[in-house]
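Some structures are shown below for you to check.
Quick note: the coordinates plus some simple rules give every number you see, no bench work behind them. Note that this is a predicted model, so its numbers are computed, not measured.
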Structure P
Amino acid sequence: KGCSPDNAACEGFFGRLKTELFYPRDWQAITVDQFIEVVDSYIRWYNAKRIKISLGSLSPVEYRQSLGFAA
C-alpha cells in the first residue's frame with residue numbers, strides 16, 4: 001500500500017511533468033536515449049532551479065542556502 005501524502009506529491013509532480021514537458025512536444029523523432037536525457041534535465045531543473053512562490057520566490061537550492069544548509 002502507498003501513503004496518501006506521498007501519492008499526492010507524486011501525482012502532482014507527474015501531472016506537471018506531462019503538462020509542461022510531455023504534451024507540448026512532438027516526440028516522434030526523438031530516440032529513447034534523447035527522451036531520457038530530456039526528462040533527466042527537467043527533473044534536475046524541477047528539483048534545483050524552479051522558482052517557488054511558497055519559498056519566497058526562491059529556487060529550492062537558494063531557499064536551502066538562505067537557511068544555512070549546504071546545497
Structure Q
Amino acid sequence: MRGLAFLVPVRIKTNDEVHDINAVRESLVFLNQWPKPRRGPVYSCAVRSCNAAIAGQMTTDQARQAFV
C-alpha cells in the first residue's frame with residue numbers, strides 16, 4: 001500500500017479539527033464523509049481520481065492534486 005502514500009500530506013482544517021491526509025485511501029475516507037448537499041463536480045473529480053489511482057490508472061500525485 002506504500003505506493004498510494006502521498007509524498008507530502010494534505011492538511012485540511014474543518015471547524016476546530018485539523019486532518020492530515022497521507023494517502024489516496026485516506027482521502028477517499030475523508031471524501032465519503034463530505035456532506036452530500038456540498039458534493040459537486042469538483043468532489044466527483046476527486047473521488048474518480050482517487051479510485052483511478054487505486055486501480056493503477058492514475059498516479060498517486062495526480063490523485064493528490066485532484067483531492068487538493
Figure out for me which of the structures P, Q the number -17000 belongs to, where helix-only ellipticity at 222 nm (-39500 (n - 2.57) for each DSSP H run of 4 or more, over all residues; to 500) was derived from the coordinates. P
Where does the value 32 come from, among P, Q, when relative contact order in percent (Cα under 8 Å, 6 or more apart) is the thing being computed? Q
Could you tell me which structure in P, Q was used to calculate log10 I(q)/I(0) by the Debye sum over Cα atoms at q = 0.14, 0.15, 0.26 Å⁻¹ as -0.38, -0.43, -1.20? Q
